[in-house]
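Structures follow.
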Structure 1
Amino acid sequence: MPPEHDFPRLTRQPGRLAAFSDAVFAIAVTLLVLEIQPPQDFGHLLRGLGALWPSYLAYALSFLLIGQVWVNHHVMFDRVRHVDREVLFLNTVLLMVIAFLPFSTSLLADALRAEQGLRTAVVVYGSTLWTAAALFNIIWAHLRRAKLLDPSLGPFGVRAIGRRFALALVWIGCGILVGAFVPIAGVAIIAGFLPAYYLPIRGEYGEDSRTTERSD
């Protein structure tokens, strides 16, 4: 019987991982709306609906943030040839964090409504997102180290995506730090994360635009 290190490394196609991940993302965004409870006083329904603005704000922010995480999850796994057990485990932990976001969202909305505990709520909310960003970086580093990425992506694309993921740690970290002292400013910084990370990543399709420009 050959030594253990002589066995070929088992890898799997990423299709099932992506499908399972999509299902968890879909459930997480659906659960967000359950935090918004209709007013009990229908005699003053319009006023009651207006008073729910913290829930609307937290819902919209979290829905768009989870959508953005989903987009960048596809950016990552669309360029993966195979996945191994380590990737399966790390992705499971990432999904566990995403599934926790509805609770963090509810906590943020309740703190806004009560005007109490807002600093703690913003730190918990931001920390949930920061943990997800950290897992993106860990997964990407493993994919690079284990040579599980599509070679057509090229070194420029690999570095470009890696820089985007690394910047998220700094951005969200700043939101957490500021939010610990000025909660609304911290939320604003985290919200500013949205438009930047919905934009395409230069080089994500495996083409170094600088090389293309030089060749024209």
Structure 2
Amino acid sequence: MTDVWPIVHAERDALLADLEQLPAAEWDIPSLCEGWTVHDVVAHLVDTALTTRVGFVLGLARARFDFDRQNDRGVRRHRGATPGETLARFRAVAQRTTTPPAPLDSRLVEAIVHGEDIRRPLGIARSYPLEAVERAIHLQSRTPRSFGGGKELLEHARLTATDSDVAIGSGLAVSGPALSLLLVLTGRTIALDDLEGPGLEPLSAELR
């Protein structure tokens, strides 16, 4: 797994296949991203697939260094008038290899977590490559919460995957599926329901 792009491309293709079966009305269902619908998240994926390192810096400057404002502008720019139009835009960028100025494993985080942002509210299950999930977890464990990671959470709990060798953090034990640990490390509180252990209560308090 020295190259993340084949994995990212496979995940984009899998998400496209799920979205192609989705009735138009379900694109308006709220995603796991607060304030964004399923449609908005797909538009965001179009935006990030098109983003280059230089373009990201210029866009952030235009947004007055406000990440949320930059993301919202990207959604508005790439969201089509209909789900079909946005889906076509996503399909057109699915094989791209451009990236913002971030560790390349962040593309794994994006593909997996935003995939779940869309799928979980829709009741769609996917089995992601376990090694990709593990790499995404390790990146998020080093990334501060201010940049979308969960580094500080690991001061309050030791997270252990029940389906892989991942065990990170200090404090009271929390265990569960690796995918759910990844979601928690990106601030998705819905995944807390998949976890257990004496550290779950303080971890939940920290997240909420």
- For distance in nm of label points 7 Å out along Cα→Cβ at positions 24 and 104, find whichever of 1, 2 sits highest and give me its label. 2
- Task: Could you figure out which one of 1, 2 the value 0.9 for distance in nm of label points 7 Å out along Cα→Cβ at positions 176 and 192 was computed from?
- Result: 2
- Across 1, 2, FRET efficiency 1/(1 + (r/R0)^6) of positions 40 and 160 (r between Cβ atoms, R0 = 35 Å, to 0.05) reaches its greatest value in structure 2
- Query: Where does the value -16000 come from, among 1, 2, when helix-only ellipticity at 222 nm (-39500 (n - 2.57) for each DSSP H run of 4 or more, over all residues; to 500) is the thing being computed?
  - Reply: 2
- Message: If Rg/Rh (Cα atoms, Kirkwood Rh) is calculated from each of 1, 2, which structure is the one that comes out at 1.07?
- Response: 1
- Query: Which of the displayed structures (1, 2) returns the greatest value of relative contact order in percent (Cα under 8 Å, 6 or more apart) on calculation?
  - Reply: 1
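FYI, it's all coordinate maths here, none of it is from the lab. The structure presented is a predicted model; accordingly, all values stated were derived computationally and were not measured. Cβ atoms are built from the backbone, for glycine too; each structure is taken alone.
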